[in-house]
Every structure is written in C-alpha cells, then in structure tokens.
Structure 1
Amino acid sequence: MRYVVGIDIGGTNLVVGTVAEDGSELLGLATEPTFPEQGSDAVLARIAKLAKASMAAAVRKEIVGVGVGAPGPLDTKSGVVILTPNLGWTNMPLRDRLAATLGLPATLDNDANCAIFGEWWRGAARGGRHVVGLTIGTGIGGGIVLDGAIYHGASDVAGELGHMTIDSTGRRCKCGNYGCLEAYASGPAIAARAVEGVLAGYVTTLPRYVAGDLAKVTAQVVYEAAHDGDDYALEVVRETAGFLGAGVANIVNIFNPDVVVICGGVTLAGDKLFVPLRSEVKRRAFKPGVEACRIVPGELPGTAGVFGAAAVFMQRTWGGVTTG
C-alpha cells in the first residue's frame with residue numbers, strides 16, 4: 001500500500017496528514033495556526049515541520065508523494081500560487097519549494113477544489129458523477145468534480161462559487177464586487193449580519209454568549225444561540241439559508257449535479273439551516289434538477305482538504321484514485 005501526504009493550507013490553519021492510496025487510513029494528522037503575518041518562509045517552514053512529523057508517524061509506510069491544497073488563484077501546471085490575499089503570497093512556487101524540502105514529488109491545487117474532491121472520494125458526495133460543492137469559512141470557495149475529475153476551466157479558476165452575484169447592488173465583498181454570495185453567507189458575514197441586528201435593537205440573547213463583547217460574535221455563536229432557541233439567531237440562520245439557497249439554485253440550474261455538498265463550520269447549524277436551504281432551492285430551481293440532486297453537509301470536517309489534496313496527487317500521478 002502506498003501513502004501520500006496531504007497538505008491543506010488555509011488562511012487560519014494548516015492541516016497535514018498521510019493518506020493511504022485507497023483512503024482507508026489517515027495517519028499522523030496534525031494542525032497548527034498558519035500565522036501568515038510571519039511571512040511566507042515561516043509558513044513554509046511550519047508546513048514542512050508538520051509534513052515531516054506526519055511522515056514520521058506513518059511508521060514503515062511507503063510514502064511516495066505530496067499533494068498540496070492552497071488558496072488561489074493558482075497555476076496548477078507550474079505549481080505556482082499566483083495570488084492569495086489571505087496569505088500575502090504572489091507568484092509563490094509553492095509546489096517546487098515543498099517538493100525540494102520534503103524530497104518527494106508534489107502536486108498543487110486549489111484548497112476548495114481539494115476539499116470537494118475529498119468529499120467526493122471519501123465523504124458525503126461518494127458515488128456522485130456530477131458533484132459541486134461549497135466550502136464555507138472565512139470566505140466561500142467551491143469545487144466542481146465531473147466524472148471523477150476536478151473541473152478547472154480555461155485558466156484554473158473554475159469553481160469560485162462564492163463570488164457569484166446574488167444581489168447586484170448588495171453588500172460589498174472583499175473581492176471588490178457587490179452582492180457576492182460570500183458577502184452574505186461566509187462565517188464573518190453571518191456574524192456581521194447578526195451584530196447589525198443587535199445594534200439595531202433586536203431582542204436577542206446573543207450578547208450573553210460573548211459577555212457583551214460583540215466583536216467576539218462568530219457564526220458558531222449564532223448557531224449555538226439558534227440551537228438554544230434564540231428567535232433572532234434562528235432568523236439569521238434562516239436568512240443565511242435563503243442566501244445559500246439562491247446560490248445553490250443557480251448551481252443546480254447551471255450544472256444539473258447529482259450532489260451538492262456544503263462543507264465548513266456552517267454545517268454546525270444542522271437542520272435549522274439545511275431544511276430551509278433545501279426548500280429555497282426547491283422554490284427557485286427547475287424541478288427536474290432539484291429532483292436529481294442531493295444537498296448534503298460534508299462528512300469530513302477538518303480533513304476533507306487533506307484527503308482531497310492527496311487524491312489530487314494520486315490522480316495526476318497514477319491516472320485515478322481507488323473509489324471502492
């Protein structure tokens with residue numbers, strides 16, 4: 001059995017693990033904060049340290065390569081990160097630098113692509129032929145897997161689903177556009193909308209969860225309050241479901257997928273999010289597309305990107321992955 005190191009690079013955290021070629025084992029799983037403000041060399045040194053520790057934990061295993069998932073845009077053929085604002089990298093030859101440091105061949109792909117590919121390979125989207133996914137965290141990323149392969153588009157930027165416009169005159173997004181899905185349904189956007197309501201005088205217990213410090217309100221705090229029955233928090237979750245439902249309806253109408261998988265902390269909201277989300281999609285999208293599509297939460301929280309990055313290496317190197 002061969003093994004591949006999977007590396008998931010995020011703006012907040014790094015996650016590394018060593019994955020069996022059939023996906024049956026994940027060894028040496030390790031995570032650390034990214035600390036991008038320390039500079040690219042420090043981040044790369046931390047990644048290499050985690051990778052080496054993970055490889056050391058895979059005792060007597062044949063480790064043959066490294067798959068890396070990173071924010072983009074990227075040039076996957078040359079292995080270069082063209083630009084990633086959350087990390088402050090420009091034209092970073094990430095693949096080759098890590099390959100040289102670890103002494104193994106490496107591949108590079110978008111981190112959201114890797115997460116969705118991981119869910120297709122070993123998670124909630126297993127068995128799907130036409131899979132589209134959203135990764136919801138600090139931003140909203142996406143990935144498209146068609147017949148077992150990641151769809152990259154003409155210039156490696158397919159799947160930027162968080163930047164579909166759902167309100168042409170709406171909130172300003174960090175990308176500079178207005179009305180992007182990310183500006184409404186990312187983790188920070190959910191928290192910001194909740195705080196706006198508190199400041200506007202809505203009756204809610206949300207301030208109690210953060211000892212009155214509204215700067216500490218996160219999407220997770222909103223979900224917790226919603227689960228505890230706070231009416232305002234529930235309304236914020238329902239609004240979020242509406243925004244995501246509009247986005248997913250666009251996806252259903254454009255791609256006609258058999259699975260839409262939604263990954264990230266938003267899945268903590270559970271049925272309070274997914275029930276109204278599915279209803280919104282049903283209301284907005286064409287009936288045959290809705291009937292053919294499962295809309296599901298991801299099953300690999302924290303590790304989808306690791307599995308997917310490793311699977312990208314396998315596919316590019318061996319021509320496919322084991323899906324049994």
Structure 2
Amino acid sequence: MVITFHANATDEELHAVEAKLRDLGFQVVRAPTTGPVVLAAVGDGALPPVEEVGRMAGVAEAVGIPEPFKLASRSFRHETSVIRIGDVEIGGSSVVLMAGPCTIESEEQMVRTAAAVRAAGARVLRGGAFKPRTSPYSFQGLGEEGLKLIRRVADENGLLVISEIMDKSQIGLMERYVDILQVGARNMQNFSLLRELGKTEKTVLVKRGLSATVDEWLMSAEYVISGGNDRVIVCERGIRAYETYTRNTLDLNAVAVAKSLSHLPVIVDPSHASGVRDKVIPLARAAIAAGADGLLIEVHYDPENAICDGQQSLYPEQFQALANQLRQIAGAVDRTL
C-alpha cells in the first residue's frame with residue numbers, strides 16, 4: 001500500500017498511521033521525495049482496506065501496489081531514482097559509461113585501460129577481483145591485491161569503481177575499495193547475499209539472471225531495498241535463448257519494461273549479451289536508443305592476450321569511436337553523455 005499525506009499533515013498524524021501499520025506487522029518505508037510525505041507499507045500479511053487508511057487524519061490518498069516488487073515499483077515512487085556517487089549521477093539526464101577489463105590482471109593493464117576509457121568519457125572503471133568462472137581451474141582473480149590496484153588507478157584517473165561481489169563474506173573487504181558492488185547473473189537469486197547488501201550504504205548493481213523474468217529480476221532488487229538500501233541499479237546483460245551465434249541474447253524489451261515498471265536506473269551490458277567484439281558496438285547503440293541509463297562495457301588495451309573475455313572486449317580506439325557515436329544517439333533521445 002502507498003499512502004500519500006496532505007502537505008499540512010502533522011507529525012502526530014504521520015506517526016499514527018505508521019504505528020497502526022507497524023502494529024499489524026508491516027514494514028513502513030518513507031519515499032525520498034521533496035513533496036508531501038509518501039509511505040509504503042509492505043509485508044506478507046493482510047493490509048487494512050485502503051479506504052480505512054485513506055480516512056485517517058492527514059492522509060490524502062491510499063492505494064494498493066499491484067506489483068510484487070513493492071519498493072522498486074513506480075507505484076511507490078513515480079520519478080526515476082537518481083543515484084549520486086561523488087559527482088556522478090546514475091539515472092539522471094546523462095548516460096553513464098562504465099568500462100574496463102573483465103578481470104584485473106596487472107598494473108600495466110589497468111593503468112593503460114583506465115586512462116583510455118576516461119579519455120573517451122567513462123565515469124566508472126570496471127574490473128573483477130573475484131571471478132565466478134565455470135571451470136574451477138580457470139583464473140579466479142587477484143582478490144584484495146586486485147581491489148587495491150583498481151582503486152588506486154581509478155583515483156588517479158578520477159573514476160569510480162565497480163566490481164563483482166560473490167559472497168556475503170566479502171562485503172566488508174569490498175566496501176573499502178569499491179563504489180558500486182555488482183551482483184552477477186549467477187548470484188541474482190543468492191538471497192542471503194542480497195539481504196546482507198541491504199545493510200550496506202554502497203550502491204548495488206543487480207544483473208539479470210540467465211533465465212530470469214523481469215519480475216524475478218526486479219524482485220532480487222527488492223530484496224536489497226527491503227533491507228534498507230535503496231541505492232540499487234539493475235542491469236540487463238542478455239538471457240539464454242535458442243540462438244548460438246552470440247553468447248546470449250540481449251533483451252531490449254526488458255529495458256523498456258523495467259523502465260516503465262520500476263523507478264530504478266537501468267543499465268545494459270552489451271559485452272556479456274553478445275560475447276562477440278564486433279556485435280558489442282551496435283548493441284550498445286541500440287541500448288541507449290531504447291532508454292538505458294548507462295552501459296557496462298568490457299575494454300582491454302590488448303584483448304587478444306586477455307586472461308578472460310578477450311573476444312568480447314573492445315580495443316580502446318573502438319571504445320572511443322563508440323562513445324562519440326553514443327553522444328549523438330543520447331542527444332536524439334534527450335540525454336547527454
């Protein structure tokens with residue numbers, strides 16, 4: 001249920017509504033808005049009729065939330081959430097580029113790649129310190145040494161850091177180095193991890209699972225928000241389909257649907273969606289035209305010798321050319337880059 005109060009509602013009236021709902025066992029969350037106070041009551045019990053709540057002193061309107069993802073829905077918050085990290089806004093009028101290698105390999109790799117993506121207009125440096133690999137014999141990442149390296153290189157280039165978290169035991173460590181904690185497709189329904197990320201103050205990016213519906217994807221984001229952390233971004237990264245030419249199939253339908261159903265910023269990862277370098281560029285262009293708030297792209301100064309995902313990583317000059325094209329596309333849909 002969403003409860004909107006009159007502009008002149010008193011604190012006593014607000015507290016009376018909150019107390020009634022909490023006494024019934026519901027979680028009460030206040031929407032971050034500069035207008036009249038808006039509350040959401042969520043839980044697994046039976047809410048009182050909206051008419052009953054609507055008649056309480058100070059209440060202007062009470063309506064049900066039809067979506068299963070209550071706090072992530074536009075029924076709760078009509079305007080798109082804008083997440084601010086330093087001087088970077090995600091979900092605002094500017095499209096945000098997040099770029100870098102699949103995995104952190106060496107100082108030279110990170111220094112050269114970071115400088116290149118920053119020059120092209122990226123605001124966030126990506127790089128995996130812990131890598132979820134299909135084979136237990138594949139490179140698993142540099143761990144904390146990798147986190148120290150990406151943090152230092154990002155700071156030298158005025159970039160934020162996004163890196164994937166694999167387990168709730170890593171939260172304390174990664175909070176020291178990372179600005180955006182990425183939940184990978186394999187962990188989209190790792191509910192114990194999502195619950196713990198609800199307790200952090202860091203921004204969390206939730207990737208869509210390989211076979212997840214939009215509802216399931218947004219419900220994973222709901223786990224984080226319901227835990228107290230509303231700094232959540234969702235990322236479409238392709239789903240499994242019958243096609244075998246590309247690694248996955250980019251679902252741009254999901255971008256439009258998620259934008260209409262949810263107030264959360266939506267970004268797209270065309271690198272994992274395609275898995276093929278020359279297909280990443282057209283998918284990236286299409287994502288911005290479809291309304292994505294940003295892109296997460298793999299870039300490597302020497303992709304032919306990358307430890308992983310070299311075949312889908314752009315050369316720096318390709319990323320620069322793409323960024324120039326994206327500026328034109330962003331302008332055509334009333335965005336900037």
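Quick check: -12000 is what I get for helix-only ellipticity at 222 nm (-39500 (n - 2.57) for each DSSP H run of 4 or more, over all residues; to 500), calculated from one of 1, 2. Which structure matches?
1
Taking percent of Cα pairs over 38 Å apart for each of 1, 2, which is largest?
Answer by largest value of percent of Cα pairs over 38 Å apart: 2.
Which one of 1, 2 has mean count of other Cβ atoms within 10 Å over residues 2-9, as calculated from the coordinates, equal to 26.8?
Among 1, 2, the structure yielding 26.8 for mean count of other Cβ atoms within 10 Å over residues 2-9 is 1.
Taking distance in nm of label points 7 Å out along Cα→Cβ at positions 18 and 130 from the coordinates of each of 1, 2, which one would give 3.5?
2
For distance in nm of label points 7 Å out along Cα→Cβ at positions 194 and 210, which of 1, 2 scores largest?
2
Suppose you compute Rg and Dmax of the Cα atoms in Å, for residues 82-121 alone for every structure in 1, 2: which one lands on 12.1, 31? Provide the component values of the computation, followed by the final result.
On the way: 1: 12.1, 31; 2: 12.4, 35.
Computed on structure 1.
Please compute mean count of other Cβ atoms within 10 Å over residues 66-73 for structures 1, 2 and give me the label with the greatest value.
Numbers: 1: 25.4; 2: 20.1.
For this comparison of mean count of other Cβ atoms within 10 Å over residues 66-73, the top structure is 1.
Thinking of 1, 2, which structure, once distance in nm of label points 7 Å out along Cα→Cβ at positions 10 and 98 is computed, gives back 4.6?
2
If relative contact order in percent (Cα under 8 Å, 6 or more apart) is computed to be 16, which of 1, 2 is the source?
Corresponding structure: 2.
When mean count of other Cβ atoms within 10 Å over residues 90-97 is calculated, the result is 20.9; to which of the structures 1, 2 does this value belong?
The correct label is 2.
Each value in this text was obtained by applying a stated rule to the coordinates, not by laboratory testing. The shown structure was predicted, so the numbers you read here are calculated from the model rather than taken from an experiment. Cβ atoms are built from the backbone, for glycine too; each structure is taken alone.
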